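S.K.: See the structures that follow.
Just so it is clear, none of the values below were taken in a lab; they were calculated from the coordinates. Bear in mind that the values here come from a model prediction, so they are computed numbers and not experimental data. Cβ atoms are built from the backbone, for glycine too; each structure is taken alone.
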Structure 1
Amino acid sequence: MKIIYENKVKSLGASVNDFQDSGMFILFGDSAPDTLKDFCYSIDVLPINGEIKVGQKAIIDGEEFVITAVGDLAMRNLENLGHVTFAFDGSTEAELPGTIYVEAKPMPSLSVGSTIQIVE
């Protein structure tokens with residue numbers, strides 16, 4: 001198993017649960033704009049070790065989710081800003097350029113210290 005990306009949640013914005021019903025969560029590094037900060041889980045900006053692709057797995061707090069689509073800007077935004085959205089709807093086409101789509105399963109509940117990995 002090769003780890004493409006790994007990070008931990010540092011803090012939670014006051015309104016992170018607003019997207020719970022939509023089946024998505026937003027990660028952002030320390031440079032999140034004030035208008036978005038409350039809706040994001042804060043992470044460190046860390047490098048990506050390879051390419052994030054369909055068929056790989058996102059492992060969130062030990063639970064595996066198969067990646068079904070990757071937006072055109074997802075990797076660049078994640079590596080440069082620590083910014084990406086995870087959508088748990090199983091879409092096979094990326095409607096939003098900064099989003100990683102995973103299989104349609106219940107979204108995990110993140111907290112400070114939660115781990116996010118992408119592996120192949």
Structure 2
Amino acid sequence: MKFSMVNVLIRLEGLVVFAASIVLYVHFGGGWGMSWLVLAPDLGLLAFLVSPKVGSAVYNLFHFYAFPLACIAFHLATGQGTTLFLISFLWTAHIGIDRLVGYGLKYPTQFKDTHIQRV
């Protein structure tokens with residue numbers, strides 16, 4: 001594996017997102033009871049059983065920062081959806097840790113083809 005500056009920055013960004021997400025999850029009252037949900041976005045991997053094209057689309061939806069950040073923004077704007085608010089921090093933590101270890105968004109060719117590297 002070749003480490004370019006871009007690759008290092010993406011991984012560093014993942015570390016920062018992971019750490020900030022966990023800190024915010026705890027700060028806003030998240031406990032160990034829901035922490036297993038940090039693994040939930042990987043359920044999207046099951047879509048690869050259909051095809052690489054379907055699998056990459058579903059995986060990318062679960063590993064795209066916009067959705068959990070929209071849930072966080074919704075709660076901050078309305079005060080509603082506290083459970084989803086907390087889960088969204090675990091969701092962003094999951095995406096961050098994936099980026100840290102080199103798993104990126106998937107191309108529709110095959111599971112190993114990501115925007116960070118070929119895994």
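S.K.: When you work out distance in nm of label points 7 Å out along Cα→Cβ at positions 49 and 73 for each of the structures 1, 2, which one comes out largest?
M.R.: 2
S.K.: Sticking with this one: Given 1.10 as the derived value for Cα Rg over 2.2 N^0.38 Å, which of the supplied structures 1, 2 does it correspond to?
M.R.: Only one of 1, 2 returns 1.10 for Cα Rg over 2.2 N^0.38 Å, namely 2.
S.K.: Which one of 1, 2 has helix-only ellipticity at 222 nm (-39500 (n - 2.57) for each DSSP H run of 4 or more, over all residues; to 500), as calculated from the coordinates, equal to -2500?
M.R.: This figure was derived from 1.
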